[in-house]
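These are the structures in question, set out in turn.
What follows draws every value from the coordinates through simple rules; no lab data is involved. These numbers were taken from a predicted model, which means no experiment stands behind them. Cβ atoms are built from the backbone, for glycine too; each structure is taken alone.
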Structure P
Amino acid sequence: MSSDETVPRTRTDVTAALLGQGTYRSLGEQRLSPAEERFERARRTTGLWLAPLVTAAFLILPLDMPPSQQTLAGILLGVIVMWVTEPVPIPVGGLIGVGAIVVFGVVPADDALEPFGSTTIFTFIGAFILAQAMLKHGVARRFAFFILSLPGVGRSTFRLIAVFGLITCMLSAFVSNTATVAMLLPTALGILTVIAKMLQDRGQVPEDFDPTRLRVGAALVLMLAYGASVGGLLTPVGSPPNLIGRGLIEEATGERISFAQWTLTAIPLCAVMFAVLAVVLLLLNKPELRRIEGVEEYVRQERAGLGRMSRAEKNTLVAFAVTVTLWILPGVVALVAGTDAAIYETVGDRLNEGIVAVLGASLLFLLPTNWARRETTLNWSDAARIDWGTILLFGTGIVFGALLADTGLAKTIGTEASEALGLTSMFAITAFAVALAIVISETTSNTASAAVVVPIIIPVATAAGVDPFVPALAATFAASFGFMLPVSTPQNAIAYGSGVVPITTMIRSGFGFDVIGALLIIFGLPLMVALTGIGG
C-alpha cells in the first residue's frame, strides 16, 4: 500500500553497511546531495508564490463561464501547483484548497466537507491500522523470511531476485509500499553482503571492491522498489491512488467496484508486469554469478532470530483474515447468485468495505496479548501513527471531484478538452489518460496524480460520448506506474538512496517500464474489464 511520505533526504552509506563496517541509516538521518537540496528548495519556494499567482491570474481572466466554475477552476489550479511543487505537505495543500472553496463562496462549508464522511475514508483508516499491526508485530517480516527459506530460492540469483520481488508484491497488496520497501531493504542489503563476500573469497573481485557496484545488487533493489508499485495495484487497499480513483469513479458514474472485482481485474495485469520486471531487470543488470552460497544460511539465521510466533502476531493474522474474507465475500456471492440477486444486494450493503475495515481493525483493540494486564494487540498510540495525511488528501480529492460535477465545471472542461484534443474514441481517451497519469506521477506523488487526472478524464470522456469508466480506471492504474525517477515514488527514492542503484540505471530501466506499463494498461485493462464485468 502506498503512502506518499516525504522522499528520503539522502543516500545511505551502503558500502560500509555491506562490509559490516557501519549500520544502515534510518530514512530520517539521510540527506540530499547539495545539488538535490538546491533543486528541492527552488521547487518548494517556487510553489509559495506560483500557486497564489496562478489562482489570482485565472480568477481575473475575462472568461465566458459562470463565476462559481471560474472560481473553482482557479482554486483547483492553485492546489495542483501546490501538489506538484510541495511548498507545504501535499495533504495540507488540499486542505488549503477546501478552505478557499468555502471562503470564496463556491459552496457552503457543510457541502464542501461532506465527502469526508465517505465510506472509503473508513476503508483507508481500517486498512492502515491492520497494516500498522502487521509491521509492529513482525508478521510481514516473518512472511518474507518464510518465502525466502523455501527450498532452492537462496541458491540462485535469478530465483532469489524473482522471489524477493514476489514477496514485495504480495505484501504491498495490503501494506504501504513505502513501509514494505523500507522493511525489506535491510534484508536485501544483508543478502548482498553474503554475495559480495562470496565473490571476494573466490578472488573474483579485489578486497577493496565496492559492493554497491554489483549488478545483482541493482537488480535486487530495483525489483524491491518496482515490485512494490506493481503489487500495490492488486487490491483496492493496496495503494492510495486505487481508493482515490475508485471513489471518484463511483461518485461520477454510480458504478460500484467490489474488492473481488478489482482484484480479479488486476491480477493478470500485475502478473504480466511482474514477469516483465523480472526478465528486463535481469537482462539489464545481469548478475555476476548464477549460483550462490551462504544466502540460505543467512535466511535461516534471521528466521531463527524471530523465534516462535507471538500471541500478537496470531491476533494480527486473525484480524487480517477476517477482514479480507469479509471484503471478498460479496464478490463470491455475486459469482454464485448473480449481481441481480437480492442476497447479493443485502450482503453488499451490510458488508460495506469501509465498515468491514474498521470492524476488522477494531479486533486488534479487543484481542488480548496479556489478559491479566488487559493488554491488547494494538493501543491507540499505535493507531495514531497511520498515514492520516493520505486520508486527508483522499477527502480533498473527493471534494474537488464532486464540485467539478456539481458546478458544471467538469462538463465545461470535458467539452473544451475533447474539441481541442480531438479525443473522440475510447482508445484515444484511454491512451491520453494513461500517458497523462504516468507523466504527472513521475514528477509528483502517485496519490496526487490520481486526484488530479481522474477528475479531468471523466468529463473528457463524457463530453465525447464515451463511457468514462475504463479511461478513469486506466488513469487510476497508471498513477502508480512512475518508475523512472527517484522522486516518482517514495520506494524509488529509498532504492536510489541505498546507493546501490545509479540514477542512470533507474532512468534507463524506468523509462522502459513506463512504456511497457502504459501499453499493458491501454490494451489489457479494457479486456479485463470486459471479462470480469467490473463496474457493470
Structure Q
Amino acid sequence: MKEVLLGIDIGGGGIKVGSFDLEGNLIGLVSEPLDNIFPHPGWAESETRHWLERLSACMKNLLSALDGYSITGIGFSNMCPSLVAMDAEGNPLRPAILYLDTRSFREAAFIQEKAPLEWFLEESGNRVAPGTISGTTMRWIKDNEPEVYDSAAIFGHANTFLAMALTGNAGMDYSNASLTGLFDQGRKRSWSPALCEVYGVDIKKLPKLIQSHEMVGRLNNRGAQILGLSKGIPVAMGGADSACSALAAGVVEDGEVFETMGTSDVLAICMERPMFDARFLNRCHTFPSRWLAMGAMVAVGAAFRWARDTLGEEEKDVAHLCGLDAYDLLCREAAISQPGSNGVVFLPYMSGERSPIWDPHAKGVFFGLSLSTTKNDLIRAVLEGGSYGLRQNLEAAEDLLGRKLSSIAVVGKGARNPFLASLRSEITGVEIVALSFYETATLGAAMLGGVASGAYKDCQEAVKRAAQKNGKAHRPSGEDKVIYDATYSIYKSLYPALKDSFKELRDITLMAGTRQTFESTRRQR
C-alpha cells in the first residue's frame, strides 16, 4: 500500500484534515467549520469538544479517499495562541481562549510594569501582549477563575490538547511555546523560571517541550476511535499554523519572506539567527534552528468574513444555490468600485491589533462615508485596508532586512482570488506570488508527521521532497500608484488620531458591561 501522511489543522475558521503522499501531492482534503464564541467585548473562545467532534466528522468524510493507502504519520497545525486549561488526563476545564482575545489587558499592563520592554525581548523574544501572548491569559485565569487555575495540571495550546486526546501524552513545540511569553526561545529554548515568576504562573503547569518534528506519541485507543484509524500510528508534536505554512512553502533559509492570508494575516521573515524586534511577533520555526519574525495582523481575514456576514447575505445565498464562493462574489463587487474605494478608508482592527500598532483596544473604522458610498465601496475598503496594513509591515520588514523586497510568496485561502492578489500587489508595489497550493498549514503538519514517523530522514528532506513553491505571479502595473500612495498616507494618520478615543471607548464599553451584569444579577435576586 502507498504511504500517505495526515495533517490536522485547527484554525480560526474551522478544522481541516488533509492527506498527502510523500511528494506533497494532495490525496484528499476535508473541512468542518468551528463556531467561535464571543461572550463579551474583547473575548474570543472556542469549545474544545467541538474540535474533536468536527475532527471525527472530517475523518469520516476523508476515509473513502484513503482506500488503498497506508497512513504513515500524523502531524498538527494550530491557530496560536489557543490556550486550553486541562486536568492531568487532558480534559478541558473551560473553553479555549484564542489569540483574538484581549480580556487580559489589565494583567498585561501589570506584568509590563515589572521590567523594561528590552528585558522581555531578551528573555522571551516578544513584548507582553494580551491574548497574543498566552501567559497573560494564564494570569487572567489565575486572577479571575482561581478554581480553574488551581485545578489545571497543564496549560497548553491546541496541539497540546490534540496530542493528549489522540496519544495520551502532553507536549508543546517551540513555535507555540514562543507565544506563551514564558519560553526562552533565543538562548536555552526552555521554559524560563524568571519569566514564569514575573507572569505569576506556575512553571510546573507547563507541558513538556518537544520539537515540532519529534514524535509526541502514537495513536492510542481513544485517538484511533476519534479518527477511525488503527492505533499505533506515530504522531508529531506539530506547530503553529504560520510556522507550518512556512515549512510547506519551503521558506527555511535566511531572509526568505512569505505571507499567509487567513483569518489573521502574517508576513513572516525566516532567520538563521534571532533578531527580536519589538515591531514584530517573534517565534521559533518548525524547521530546526530557524526563527520567524512576523508582521502579524489579528483579523484581516476575519474582517472580510464580517463583511460577508454583515453586508453579503445576498451573496451567501447566491453562492449556496449556485455552488460558488461568496468571497469570490464579493471580490467581483469590490472590483466595481474604484481604487481608493470612493474615498472610504477602513482600519481592519476588528479585534485589537498586533503588528504594527500593538494596541488591544483598537477598533475597526470606516472613515470617509458619504451619501454616495455604496456597498461595493465598503467591501473594497475592507480589502484595501488589509492591504495597507500589509504595506506597513512590509516596510518594517525591509527596514529589518536592510533591503527592498521585490516579491513575496503568499499562501492561504485569501491568496486564491486574482482580484485580491492583484490589489495587494498594486498597493504594496511588490510582486505577489500566489502559491498554487494554498492549504500549506495542513501540508506542513503532514510533513512534520512524516519526519516523526521516519518517512523522511529529517526536515530538510521533507522540504526538498514535498514543499510547494509554484504559483501565479501578480505584478503591480503602477496605474493607480498615486491614488494608493495618497490613501495609504491617510490610512497611517488615522490610528494616531484615534488612539486615545479607542481607550475611551474601551472604558465606556466596560462600564456598560458592568452595569448590564449588575442589572442582570439584581433581577435574578
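Work out which structure the value 63, 57, 50 belongs to, where Cα extents along the principal axes in Å was derived from one of P, Q.
Q
Out of P, Q, choose the structure whose coordinates give FRET efficiency 1/(1 + (r/R0)^6) of positions 255 and 319 (r between Cβ atoms, R0 = 41 Å, to 0.05) equal to 0.55 when calculated.
Checking each candidate, the match is Q.
4.5 is what came out when distance in nm of label points 7 Å out along Cα→Cβ at positions 151 and 423 was calculated for one structure; which of P, Q is it? Intermediate values should be presented prior to the final figure.
Values: P: 5.3; Q: 4.5.
Label of the originating structure: Q.
Please state which of the structures P, Q yields -13000 when helix-only ellipticity at 222 nm (-39500 (n - 2.57) for each DSSP H run of 4 or more, over all residues; to 500) is computed from it. Numbers along the way, then the final one.
Values: P: -23000; Q: -13000.
Going label by label, the one that fits is Q.
Given a value of 16 for relative contact order in percent (Cα under 8 Å, 6 or more apart), point me to the structure among P, Q it was derived from.
Of the structures listed, the value fits Q.
For which of the structures P, Q does the calculation of distance in nm of label points 7 Å out along Cα→Cβ at positions 55 and 295 return 5.2?
P
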